[in-house]
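Participant: Several structures are given next for inspection.
Read the figures in this text as sums done on the coordinates, not as results from a lab. Only a predicted model underlies this, so the values are computations on that prediction, with no experimental measurement involved. Cβ atoms are built from the backbone, for glycine too; each structure is taken alone.
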Structure 1
Amino acid sequence: MRLRWFSVTRLTNRLREPGGIGEVARVAAPLAVGTLSLTLMQFCDRLFLSWHSDAAIRAALPAGILSFTMMSGFLGLVAYGGTFVAHAHGAGDRPLCTRATSHAVVLAVALWPVLLMARSLGHAILARSDHGADVLRLEVGYFDILMAGGLGPLLSHALAGFFSGRGDTRTVMWAHVTGNLLNIALDWALIFGRLGLPALGIRGAAIATVLSGFVPAAMLAARFISEVQRREFGPLHALRVDPHLLARLLRFGLPAGAHMWLDLTSFTFFVLLTGRFGAAEHAASNIALAINSLAFMPTLAVGQAATIVVGQHQGRGRPDLARRAGWSALVLAVVYMGTVALTYVLAPDFYIALFTDRGPGAAPHAEIAPIARRLLGMLAIWSTGDAADLAIAGALKGAGDTRFVMAFSLIMAYGVFVGGLVAIVGWLGGGLYAVWGWCCVYILAMGAGYIMRFVGGRWAAIRLLPPSGDMRAVGQAPR
C-alpha cells in the first residue's frame, strides 16, 4: 500500500501550492510571533504575581479571564472587519478594505461604554465564585482596571484587520510585540516598585496591561492613515458610516463574536469552578492553564491565518483553494500542539518549578506539583481537539460560515460542557480531576464537529460580499 501522504513530492507540493502549508505558514508566522509575545507577557505577569503572593496569582487568572471574556464578543465583532478586508482584497476591491476597517473602528468606539457598564455584572460573578474575601478583593480591583482600559484592545483589533486581511501580518506583529514587551517592563516596575514607581502588586499588573494595550492601537492607527493616503485605498474624507456595509458587518460579525464569547464564557465558568476545590487545587489548576498558553496562543495564530487565507481565496471565487488552506492550517496546528504537549508529559516539573517556592507567600511546590502533573497530562490529551477547534473554526469563519459556528458553540459550550460540569459537581460530587476530564471530552468533541462541518462543504457556497453590481451593499455610493 502506497502512503501518498508521506511522499516527499506530495509534501513539497503542499508547501508550495496556493492554499498550501507554505502560504498559511507565511501568514501565520508573524501572527505567531505576536501571540508568543503575548504569551510571554502573560507568563511573566503571572510569574511575577506568583512571586508576589499566592493570593495574587489565585486572583489574577480568574479575574483576567473574566475581563477578557466580557470583552471577547465585542473583540470578535470588530475583528471580523478583517475578514471583510480579506474577501475584498481577494476580489481586488481596495476601497472596500478601507471602508470595512473604518466601520470596525466606529463599532469599537461605540462598544467601549458598554464595557464600562458591564463591570457590575463582573463583580456579581466574582462574588459568587466563592474564592475567599482576600482573593475576591484582589480580583475585583484587577478586573475593574482591565475593563476600564478595554478601548485599547478594541481599537487594535479593529485596525489590525486592515493589515492582516491583506496578508500584511508583519505590521500587526510589530505593533503587538512592542506593546507586550512594554507590558513586561511595566509589570516588573509596578508590581514590585522598581524605577522609582510605587509597588502596587496586582493593581500594578493591571495598570501595566492597560497602558501597554494602547500602544498597538496607536501604532496601527498611524500606519493605517499612512497606508490609506499613500496607496490610495480610499480617501479618508470619504470614510462616512454606510448603513448597508455596517449591517453586513453586523450580520456576519455578530455570530463570530458570539462564538468567541460562548467559548470563553463556558471556559470561564470552568476556571471559576476550579476555585471551589481547595487552595492547592485552585493554584495548580491556574498554573497548568497558564502553562497551556504556550501551546494555545500560537495555535490561535494559525486559526487567524486560516481565516485570512480562506477569506482571500473565497473572495477570488476559489473555494477549492480555500478548502486546501483549511486543511493546511489543521496540519500546522496539530504539529505544533503535539510538540508542546510532549513537553507537558516529559518535563512537567520544569514548568511547575517556575511558579512555586519563589518567595514568601508563594505557592508551595511540594503541595502543588503532584496535582499539576496530572493536569498537564490532561492538557496533552486535549491538545489535538484544541488544534482542530482553532484551525478549522478559523477556516469556517473565514468562509463566512459564522452562523453555524455560533450555533454549534452554543449547543456544545452550554448544552454539553457547562451542563456536564453542573451534573458532575452538583449531582455526582466530582472533584478537580473529574471536571478537567470532562473538559478534555468537550474540546475533543468540538474539534470533531468542526471537522465534520468543513468536510461537508456547505461553507463553500457562502458569499460574504454581495454581487459586484450592488455597490451600495458593499459600502460605496452608486455611480
Structure 2
Amino acid sequence: MNYVFYDFETSGTDANFDQPIQLAAILTNENFEILDEPINEICKLKEGVIANPRALLVNKVDIELLKSAQCFYDFMDNIHEKLTSWSPATFIGYNSIFFDEEFLRNSLYQSLHDPYLTNTNSNNRADLYKIVLGLKALNVNAIKFPMNETTGRISLKLESIAKENNIEQKKAHDALSDVYATIGVANLIKKNESDYWEECMNMNNPNDMIDYLSSDKFFFAAPTHATNDKFMPLSYLTTNPNYDKELAFFDLNHNPSKYLDEKSSSISSMIGGKNKPIKIVKTNKSSIILSADFIKSKGIYNEADTMMYDERTNELSQCDRFINNINQALVDRLTDYQIDNQSHELEKQLYGGGFYSDSDKNKIKSFKKTSNPVEKYNISKQYDDKRLREISYRFLFTKYPEVFTPDELNQRKDFIAAKVFSNNGNEKWCTLDKAKNEIEAIKNESSNQNLKGYINEIEKYIKSEEEKYKSYLVNS
C-alpha cells in the first residue's frame, strides 16, 4: 500500500476551535519514492477564528500570505479532492494521531466532508512518533537519538532527530519541510529495522488488529511517553460490546489472582491509569503492540519473565465471570463518557452528534455539486441535522453573504462578534483579549528579542482583525 505523509501548521492547539493554516502532504510508494506533486496549501482564518500569537510565532507563517490566501472552505475542498485521489493509502504524520488527525477530522467535518477519510475506504493511519517511541525501547541502532543538552535526556522532536541523522529539513515547523523530514526518518527505520517496521504496519487497520491478537498468547505494548523505556506485557481480555474499537488488556506485571473476584462496579477504578491492571487500547489510534515472538527475538525479556506472563495469561483465559464484569464496566464507562461530552457548540459535536442520515448525505452532495449560491442557500435550510445547517450558513457567510436577508446577515455578524469579543473567562477558543495578552507576554520574553519584527507583524494583524470585527458590532 502507498503512504501519504502529511503535516499541519495550525492557528493554535485546540482541534475543535482552532484550524489549519497550512497543510503539506506527499504521496509515496512502499519504498518511499514520491509518486505525485506534493500538496502545499495555505488558507486564511475562518470568520470568528483568532490565531493564537504563540502558534504563529512557532510556525512563522507569512502574515501577508495568510491575509490574502484562499478561504478555509476552498482549502478543504482542494485537500479533500487530492487526498481522496491518493487513496487507498496509509496516512502517516509525526505525533499525528492526537494532533494532525484531529485537526484533519474536525476540518473535514466543518467543511461538509466525510471526517473519517483516513481510516475508511481501505485507508489506514500510522503515527511515526509512536513508532519512534517503540524503536527507542527496543534499544537497537536503527536511528541515532539526539540528546537535549538542557535536560540531559534524549530528544524525540522531529527536527532534532532529522538533524542528528543528517536528514535535510530546510525549515522546522514548516509543514512541507516537516513532511520531508518525516519521510526521511521513516525510510531510515524501515531500512535499518525492517522487521519492526512491518510489525508496526501490520496493526494499522482495526480489523487486522483483531486477527493479529489471535496470533499469540500475549503481547507487548510500546511505551506511550518519552520518559518510559519499557514494553508492557499484555494479555487481551475483551472488546467493548458497544464499541468494537475499544479493547481491554490485562497488564501482566500484575498478578491476576488479586482481581478476579472484583465486581463490575469496582472494575472501573482498575482501568486506565499508570499503575492500574486493566489497559484500554483503541484499535483506531495506531497503538504499537508487538507479538511475544517478536519481543523474544530481540532478547528484551528473559525466559523466567515470559514463563510468568504465559502462566498469568492461562489463568485469565479461564475466568469468564471476570471478563463479563469487565464488559459491563466498559459499557458503563462509554455511556458516562457520551453523557459528559455532550456539547451545544458545533465545534465539539463531531463525535457526540451521531452520523448523518442518508437523506442529509444526499443533500450535502447536492450542496457541493451546485454552483448556484441561492440553490445552496435553499438546500442549507432543508437539512434534518442542525449541525449541517450551521456549517452551511458559515460557508455561505464566507463565500456568498449576499444570499442572506439583512436580518440574517446581521445575526451572523452578531454571533461572530460575540465570540471574538467574549471575555467571561470560560472561552475554549482564542478571543481578541487572549490574543492581545499573549502578544504582550511574548514581547516581554527575553528569548524573543530577535523576533521583534515578526512579533510586530502579528500584533498589526491582530489589530486589523479587531477592527474588522468592530465593524460587525455596528449591527448590534
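Participant: Going by relative contact order in percent (Cα under 8 Å, 6 or more apart), which of structures 1, 2 comes out largest?
Facilitator: 1
Participant: For distance in nm of label points 7 Å out along Cα→Cβ at positions 77 and 317, which of 1, 2 scores largest? Please list the in-between numbers first.
Facilitator: On the way: 1: 3.4; 2: 5.7.
The structure with the largest value is 2.
Participant: Given structures 1, 2, which gives the highest value for volume of the Cα convex hull per residue in Å³?
Facilitator: Numbers: 1: 149; 2: 169.
If we compare volume of the Cα convex hull per residue in Å³ over 1, 2, the biggest value is for 2.
Participant: Work out which structure the value -14000 belongs to, where helix-only ellipticity at 222 nm (-39500 (n - 2.57) for each DSSP H run of 4 or more, over all residues; to 500) was derived from one of 1, 2.
Facilitator: Traced to structure 2.
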